[in-house]
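What follows are several structures.
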Structure I
Amino acid sequence: MNYLALPKIDLHCHLDGSVRPETIFELAVKQGLAKKEDKDALVSALSAPEDCQNLDEYIDCFDLPIKVMQTKDTLERISFELFEDAANENVKYLEVRFGPLLHQNLGLSISDIIESVVSGMKRAEAMYDIHGNYILSVLRGMPQDQIKAVIDAGAAWLNNGVVAFDIAGGEKPDFCADFPEFTQYAADKGYRLTVHAGEQWYGKNVYDAVTTLNAERIGHGVHMKDHSDAYSVVKDQAIALEICPTSNVHTKCIEAFSHHPIGEFYQDGIVVTINTDNRTVSKTTMTNEVRKVIETFKLTKEDYQQIYTYSVNSSFASDEVKQHLLHFNNQISLS
């Protein structure tokens, strides 16, 4: 089975969790954050251990990548390399999310930060058969006084490299109550909306994200399986779930890959999409995620075509790009 040749769509991929390990090592040494003899330990610390206990431990793997991602050149390079890596495994469209406020340690403005990653993406688009967009994330638990500044700065790139606003980070019950002002502010500016919810056991957060924050897509959402109102609103409104199976296992959101609800969701008509979350932290690729889902849940060619179509239609791409992406559906073969 040539899974590498399958056309793919990735709607949930974090920039700082998907940096090439060799790039992080090179930049860390150059910036005096590591020594050459530290390479093995450094690279090992970039990925979640097999016995990763929870999301908080998983998030620890982001520390060093964020430290090296503090200049325009590094941000542009890392963005380019991510899109290049995705294109080389036949990802036709990639939406990358990142938190601009995490990259200001050396004084970069929010505008400089967004400009850098969009520039790297566009350089890759010009060289490879891939299209992309950026999603601007803010982290739950961070001070909220700069959230509107992120939204304002990103507006200059709306529909020209930036398409959506996202809320991410460690999940607590009822977090949605703190964010309606900001999702509405983003929507009024023209942003599309996606929210991380239902990753860490709190299925009600999925319901709140849709009904209180007007989320058009849900990042993860797997624990809506335990909340009937959340399940119903997602199904009835055809809210797309950005499912990241390997990541869900690493964070102990799901006990084992074979127990993941993506198969049951799909069979019940839920709009599911397959995504990487963090290519480096989870040591994965879209090829790997698609292979594992198809083989674990015994999906057919027609099943994958449906999931691919879900991904295209749920993307925040322009209508023109969506039409381009749908043409690749005819190339799907599992033989």
Structure II
Amino acid sequence: MLSVNAYAAPSANDPLVATTVERRDLGPRDVLIEIRYAGICHSDIHTVRGDWGRQSYPLVPGHEIVGTVAETGAEVASHAVGDRVGVGCMVNSCRDCDTCRRGLEQYCLRGNTMTYGGIDADGTVTQGGYSTHIVVDEDFVLKVPESIPYEAAAPLLCAGITMYSPLRRWGAGPGKRVAVVGLGGLGHMAVKIAHAMGAEVTVLSQSLKKREDGLRLGADHYYATSDPKTFSELGFSFDLIVNTVSAGIDPNAYLGLLKVDGTMVAVGAPAEPMPVAAFSLLQWRRNFAGSTIGGIAETQEMLDFCAEHGIASEVEVIAADRVNEAYERVLASDVRYRFVIDAETLR
């Protein structure tokens, strides 16, 4: 077993604290990764605070992980010591169900193993990337292209694939009008990726305070949802709306912005249910869908796409001892656009 430095939540109500966690001995198909950077995702906060269900504590969050291969098991063929690699939101799945065989491990019918707060094959609780090292099965380790800066690559392992997957699945591209609800950690990646795919991109944000940023990132249009005229002017405008916000919104107001056969996809996960008026769906053959992350092959495809198009996350790098401050700033929407922990500050 390897004891490594980490930051963990001791309970749902207490600040994260410096601690140590044990990493399992390297199995024949395992990869030991020396972590360089770990992104802070809004879902980290929801999870450690128990918003999405009870957790086992202490819990080390973090599923936006990039680093360098430090050691490999005897049977590892896909990664070598010194490789630039990444780990996203899951570290295992059954590999045998229908969805896993289709490359959709994120929808494993037997339940995938999440990077933290999941139950590993040995029955222990997985611990995430706010740490110096992690041991992961080689099949769930991604190759990080050289052209993407390490720190800016970390959020791609969650925010990037969370946006890439629905944009790809619902055909964002030339001739398509795509609206992104919210310009935060997820939304800013959606704008970059949809623009690179060739879609006409509109940001729908509560106010216009980030308008300059949105246009710089690739948006063609920017509207404030606090202005009632936005919803009347943009009726029947979009082929695809991607809702990135975790706060509760009225989905029915946004459904009215879809064209016939248009789709609204929820990727943000508010703690409260969202009531949807079936009449809007029925009358105009609209679709209301959900999407989570992508499978391993699609995540690698996303990383390669981002490298090809010069896409990376906009980040603010912090020392590990500022993680609690960062959590409060995320909740206050006071980050542009993703906090990333420098794991060197844990050593």
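If FRET efficiency 1/(1 + (r/R0)^6) of positions 57 and 297 (r between Cβ atoms, R0 = 25 Å, to 0.05) is computed to be 0.15, which of I, II is the source? Corresponding structure: II. Which structure, out of I, II, was Rg and Dmax of the Cα atoms in Å, for residues 137-176 alone derived from, given a value of 12.9, 41? Label of the originating structure: II. For the structures shown (I, II), mean projected area of the Cα convex hull in nm² is largest in II. For relative contact order in percent (Cα under 8 Å, 6 or more apart), the calculated result is 18, so let me know which of I, II that is. So the calculation was done on II. Taking distance in nm of label points 7 Å out along Cα→Cβ at positions 65 and 193 as the measure, the highest value among I, II is held by I. Here helix-only ellipticity at 222 nm (-39500 (n - 2.57) for each DSSP H run of 4 or more, over all residues; to 500) was derived from just one of the structures I, II, and that gives -12000; the source is I. Given a computed value of 9.8 for mean projected area of the Cα convex hull in nm², for residues 129-288 alone, which structure among I, II does it belong to? Value 9.8 for mean projected area of the Cα convex hull in nm², for residues 129-288 alone corresponds to I out of I, II. When distance in nm of label points 7 Å out along Cα→Cβ at positions 41 and 225 is calculated, the result is 2.1; to which of the structures I, II does this value belong? Computed on structure II. In terms of percent of Cα pairs over 17 Å apart, for residues 201-240 alone, which of structures I, II is highest? Top value of percent of Cα pairs over 17 Å apart, for residues 201-240 alone, among I, II, belongs to structure II.
Quick note: the coordinates plus some simple rules give every number you see, no bench work behind them. Because the structure is a prediction, the values reported are computed rather than measured. Cβ atoms are built from the backbone, for glycine too; each structure is taken alone.
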